[in-house]
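Please find the structures below.
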Structure P
Amino acid sequence: MILPAGGTFKGPLADRTKVPHKTLLAPHGKTLLEVGLKAIEESGLANRIAIPGEDCVHDALRETDYRLVPGGTTGPGTILNGLRALRQNAPLTDRLLLITTDLPFLEARHLTDFVNRAPRNADLVVAVCEEAQFEVTFPGSTNTYVKLNDGRWTVGGVFLVKAEPFERAISHLEAVFINRKSVLGMVRLLGPKFLLQFALRRVGVEDVIRKVEAILGCSGAAVHKSAPELAFDIDDVEDYEYAIAHRRTRA
């Protein structure tokens with residue numbers, strides 16, 4: 001299992017909270033990293049855990065049994081560092097869980113449900129949740145959705161991957177990461193025809209998965225109706241304040 005804790009932390013949320021890294025935010029008293037580790041441990045799904053990230057994150061975990069490794073220059077690079085660290089001890093024969101460390105409401109039951117419903121033959125499995133389902137759990141949140149022809153969707157921060165296909169696809173993932181905010185870059189990656197179909201709302205979840213399969217050269221699948229808690233991440237001040245307030249209403 002890999003919990004990437006790399007990347008920079010700047011902007012209004014960093015100024016508001018005065019912590020050195022997003023994964024060290026604690027809207028409910030425990031850091032987001034602690035929330036993720038607690039969910040993993042209680043689920044019993046992992047026998048080896050790698051945490052690639054920054055020194056400021058590792059400093060809080062020095063006396064643990066987790067494998068602490070440096071972060072990369074990009075998201076995929078950080079995950080690859082974790083994968084290689086796990087492989088040093090023993091071959092990776094089973095699938096890996098990748099869990100982002102910015103999920104304040106993550107619990108063991110959400111992970112267990114996702115893994116139990118994930119197709120075993122897919123190289124890469126993502127969690128997806130439709131807007132209506134998400135809004136039941138987190139009404140009035142500022143979550144972002146992608147509008148497709150079969151609904152409005154959000155993707156979770158939990159992924160199930162097979163190690164070998166994932167490592168082979170890492171160069172393509174790097175390209176996606178680098179071009180994720182560039183229209184021209186995404187046109188080059190996805191192709192103008194696909195983007196036109198997307199603009200005309202003729203693309204559904206399965207169409208996106210097939211396109212991702214073609215780009216990465218591996219098989220993919222989505223777990224529909226995944227727990228909304230897998231998709232509520234903290235990106236900005238609004239998310240942070242919502243997490244604090246929503247916890248109080250659920251208590």
Structure Q
Amino acid sequence: MPAKKKTNAERFLSAYNNIDYTLKSRYDFSRSMGFSDLIRKCVVLNYIVRKNEDTLVDYGRLRNAIVHNNDDFIIAEPHDSVVEDIERLEKLITAPPKAIDFVRRDVLTVEANKTMYDVITLMSTSKYSNIPVYDKNGLIGIANGQKILDSFGQFLLAGGKADVFLEHVKIEDMLSRIENSNYYDVAPVEITIEKALEAFHKNSKLLAILITKTGSSTEMPLGIITGADAMEMNKILDQYS
């Protein structure tokens with residue numbers, strides 16, 4: 001005997017309950033917390049919730065209009081489009097897509113002892129503006145086109161010669177002069193689109209996230225996420241179903 005087809009209200013409540021349970025479990029919130037309060041608190045923790053905050057709060061109110069009190073006695077049926085949308089959000093929140101499935105995997109790398117001429121030439125021919133730099137111990141940083149240009153300008157302003165910078169300064173030398181490394185990050189292969197976008201949101205200086213097997217800088221890259229990729233990922237979330 002075929003399974004009974006769920007009504008729109010039943011589908012809506014199933015998605016709603018899964019969202020509620022997942023967020024409370026993931027962020028260790030009280031089971032008794034109201035849905036609207038839960039969403040407000042998750043805004044600072046979850047990119048997908050923040051992006052859909054008002055919609056999720058509205059769905060919390062709609063849930064109360066669909067059932068009578070807390071006994072799940074259904075008194076209204078939501079529209080097809082509403083059900084489809086909350087099921088889309090349920091999928092994004094409970095099982096967000098992995099970033100590795102949507103980013104470039106043929107990551108171009110460069111050795112730490114290469115000259116600036118080598119690195120700039122590689123950037124020009126490859127059209128990549130963020131190239132991970134490795135020495136024998138692993139990742140030491142990411143060669144970024146804008147940071148190279150800034151360093152070149154500072155070198156010239158200090159009285160240096162262009163040919164000296166290009167032929168004698170190594171990329172590891174340039175990277176060692178950068179005051180901090182918060183312009184890049186390393187993440188495990190399990191990182192989701194939501195987590196990646198959250199990282200870019202929290203760190204306005206972040207230029208790239210390098211994906212490795214376990215998130216260790218001693219491992220070779222499996223993929224790379226840049227600021228441009230983050231913009232595309234936003235579109236993926238909007239179209240995800």
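Brief remarks follow.
- Structure from which -13000 was derived, helix-only ellipticity at 222 nm (-39500 (n - 2.57) for each DSSP H run of 4 or more, over all residues; to 500), options P, Q: P
- A value of 18.2 for mean count of other Cβ atoms within 10 Å over residues 49-56, calculated from one of P, Q, originates in structure Q.
- Top of P, Q by relative contact order in percent (Cα under 8 Å, 6 or more apart), largest first: P
- Which of P, Q leads on mean count of other Cβ atoms within 10 Å over residues 89-96, largest value: Q
- Comparison of P, Q by mean projected area of the Cα convex hull in nm² - largest value held by: Q
We did not get these values from a lab; they are worked out from the coordinates using the rules stated. Model, not experiment: these values are computed from the prediction. Cβ atoms are built from the backbone, for glycine too; each structure is taken alone.
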